[in-house]
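In what follows, structures are represented as structure tokens.
Taken together, the values in this text are just the output of simple stated rules run on the coordinates, not laboratory data. The model shown is predicted, which means the values in this text are computed figures rather than measured ones. Cβ atoms are built from the backbone, for glycine too; each structure is taken alone.
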Structure P
Amino acid sequence: AVEFCITQGRKNIVILGATGKREDHTLGNISLLWEYMEKVNVQMVTNYGIFTPAYGDATFECVPDEPISVFNFNCTRMEEEGLEYPLRPFANWWQGTLNKALGDRFVIHANGKYLVFRVQR
């Protein structure tokens, strides 16, 4: 369905229903976000939040105290503005979980790919 939208010229795509009942399938779908990101703006909405793949410097809209997780994939430089805990180019995914937004936006400065998960309340 995503590839069809891309061939139809869509530039902004929101994916729903990609997490399902199998964690292996969920991880596979999440990993596809980087392939799609090279062609379109893409996000994946789950029952609990929004996954957004990113590369390099990016600004994210949010609400104060919103739970945020940042998963590093290949950054060797990673810093933040507007999050409670500092970011660095973490080696393990768990190291970027359970952060929190301080205001209505946050900025990530990085030199590679990463994934942001914003918990929706």
Structure Q
Amino acid sequence: MKLKDNFYTIENATHDADKHVFGVRLNPNHAIYAAHFPGNPITPGACTLQMVGELAEEVVGKPLQLSCAKNVKYLAPLTPTDTPCPTFALNIRCEGNTWLVKAEVKNNEHVFAKLSLVYE
């Protein structure tokens, strides 16, 4: 299930060589937040992972399949009320038929998640 334009929208993007930075806006009224958790919405880790994949697809211009999650660290809760517009900073490198993606989800200097992923 794609989350773009429903769970979140891309507000802005900058691209510099292998570094791609996306400012996104979370939709606090999405049904996922009603269930996770009622009265205290927190972005599920699976949604963060999906968002990174979708943003990587925006960069490479084709569908990607996650083949390996080398390292995934959730460092702080990401809430649509406290942080409605987080930044996703992706470093994307192609090696043969695979795409190596390192991502940080943050708001200024506050880091919510760090991910090191491999896509095909």
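When distance in nm of label points 7 Å out along Cα→Cβ at positions 20 and 76 is calculated for each of structures P, Q, structure P gives the greatest result.
One of P, Q was used to calculate FRET efficiency 1/(1 + (r/R0)^6) of positions 28 and 108 (r between Cβ atoms, R0 = 25 Å, to 0.05), giving 0.55; which? Clearly, the read-out refers to P.
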